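For reference, the structures are reproduced in the following blocks.
Just so it is clear, none of the values below were taken in a lab; they were calculated from the coordinates. This one's a predicted model, so the numbers in the text were calculated from it and none came from an experiment. Cβ atoms are built from the backbone, for glycine too; each structure is taken alone.
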Structure I
Amino acid sequence: MQEKPVPGTGGDIYIPANKRSGNESIVYFTRDLSARGLLKAFDRVSSNLTGKIGVKLHTGEPHGPNIIPRPWVRNLINKRLEGANIIETNTFYEGDRDTTEKHLKTVRINGWTFCPVDIMDAEGTAWLPVEGGKWFDRMSVGKNLLNYDSMLALTHFKGHVCGGFGGSNKNIGIGCADGKVGKCMIHSTPGQDDPWDIVEEEFMEKMTESTKATIDHFGKKVSYINVMRNMSVSCDCEGVMAEPVVTPNVGILASLDIVAIDQACVDILYAMKKHERHAMQERIESRHGLRQLSYMNELGMGNTRYVMIDLDNGGERMYPKDAVYNLKPFGSK
């Protein structure tokens, strides 16, 4: 078992933008938290999505209060992604989504009834190679993932009890791994009796290697959208038991770079006033969640440096702090 990292040496340390190096990617931003805003963000990152498209989003536990609003997603699919499927996998933990039958019932309860929802491990699993990983050389995913040509990772950005935060990396790394084999590989330490016995940074790295297997499979045919709304420190997998939301709503981000978009969301959080960011910052750092970003960067999955483009103001270049200075709803005076 890997030794627990010493605090201050790993994923609990935030690295500010002026301390990062490397190339810059583009991240688009709108404060417009609405179906219109989602279309605006999508249109900037949609050109690489061709063929049969899977929309990977967290459909949530029954009656989950914080998931991306269904009308927004319905509008997106009807207007831009006709013929696309929502794609999910069953859970590793016991509950309302650990079998396909229960999962589909939960999908209906939560209103995801306007397009097909493909539980990708319903009929088995498939192995994808992990290039350059230190934990895995392959990852088990839902078999039906191989039926898709492109993927849109449509992510509700929030906290996470294990990962610190749940962005595009968590949405794909956990969300495409199948419920019994892949997710067990990510959450477990070999030789331990407890399948949930894993230290923080090992978990971040294993989850990231799972993500890499999936996005390498799709190549450049992946786009990322993160919705910074109703950001509890709890993941949507906690459903109605999620902790109350105490972090301000921000907006919607879009990119073709998974590292840049998750980094930008974290930067926006760290640019907030202390009382606004405290709960999320504590959740991220106490779980060493920032290791997600540094390990994605080490694996060559993207850039921690980026240019943020303000879609509300003629495409002006902006900085994360600019996104949080005006937290009023889009269009308000």
Structure II
Amino acid sequence: MRRALRLARRGWGWTAPNPMVGAVVVQGGEVVGEGWHAELGGPHAEVVALTAAGDRARGADLYVSLEPCNHHGRTPPCTEAVIAAGVRRVIIPVRDPNPVAQGGVDRLRAAGIAVTEGVEAEAAAELNAPFLFAQHHADRPFVTLKLAVSMDAMLAPRDRSRLQLTGPEAMREVHRMRANADAIAVGLGTVLADDPTLTVRSGRRPRQAPTRIVFGEADRVPRSAALVKTARRVPTWVMSRGPGETELPGVRRFTAPTLEAQLAVLRHEGIRHLLVEGGAGLAGELLTAGLVDRLVIFRAPVLLGAGALAAFGGVELDATAPGELPGRWQVVTERAFGHDQMTVYAPAASSAR
């Protein structure tokens, strides 16, 4: 199953709104076929793996990182291919909550195929967390908040000058994260201070460029901003809370009175996974409202000291553990990128919204 999950990741940035899925066919303790869902509309992982296995799939075990689909969509049901291949047992970590695709386990069992559930369930659910979230939440996107901070949980120096805290290894990981998001967002302050482009500029490019989103009043977004200058090439939206008259060439403007209402608009417009990259005010508002589903913090080995810009926009931090949030957050994973340390947090079930 761990091999199936590694294969699934090869579809990163290319399968949305469908999940990433990998499959491994095992006969007599030997891998005889494997595959993954490479891109939206392409053959599913099970079909690729079973095709690779050929006749050796008969009587074999099939490990799949998500319940095989049981419906006609862009491709035929995977359950039909599994049954036709003569597989004796299917092993999955989690069921597919999509009401259109679900039912694969029941269909396989009805055909006499043994099904084992729950293997590496936590890892499989984390891999496709935005997809799984979208099946149960139609009111907003899955929100990943990414921040680069100093060891004392600061975002920018006292003079607010632009400073690249993290090194090239961490930046490459950020671009990889961008490639798997439907949209990348920042607050207006970040646009004014940093003039970002919010594009994927390293690693494998995604199937389609993520939409760039600015939370703030359109009247204050400069026409000279890089986001505006490139808006006709890369989709760029501004989420405002009040009326305004400024027209920005190529930029779509939406008006909603609250942050929650703005997120609802984004979900209605097809944004299922939103990657927020700052700044402090937007981060603090999202955290205070309980609207963050994954918090990704890159800690750089520097201290910015008193008077620097706090990373969480007024949210009270634990002074005994710089950069840690109070409340019920749990560590999903930790990893070093060069001299920087990345920690991914998830809200505990009882505190998640």
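The table below gives the values:
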{"read-out": "Which entry (I, II) yields the derived value 68 for percent of Cα pairs over 13 Å apart, for residues 25-64 alone", "value": "I"}
{"read-out": "If helix-only ellipticity at 222 nm (-39500 (n - 2.57) for each DSSP H run of 4 or more, over all residues; to 500) is computed and equals -9000, the structure in I, II", "value": "I"}
{"read-out": "Structure (I, II) behind the derived value 3.3 of distance in nm of label points 7 Å out along Cα→Cβ at positions 97 and 209", "value": "II"}
{"read-out": "Origin of the value 0.00, where FRET efficiency 1/(1 + (r/R0)^6) of positions 33 and 305 (r between Cβ atoms, R0 = 30 Å, to 0.05) was derived from one of I, II", "value": "II"}
{"read-out": "For 42 (percent of Cα pairs over 26 Å apart, calculated) the corresponding structure among I, II", "value": "I"}
{"read-out": "Structure (I, II) behind the derived value 16 of relative contact order in percent (Cα under 8 Å, 6 or more apart)", "value": "II"}
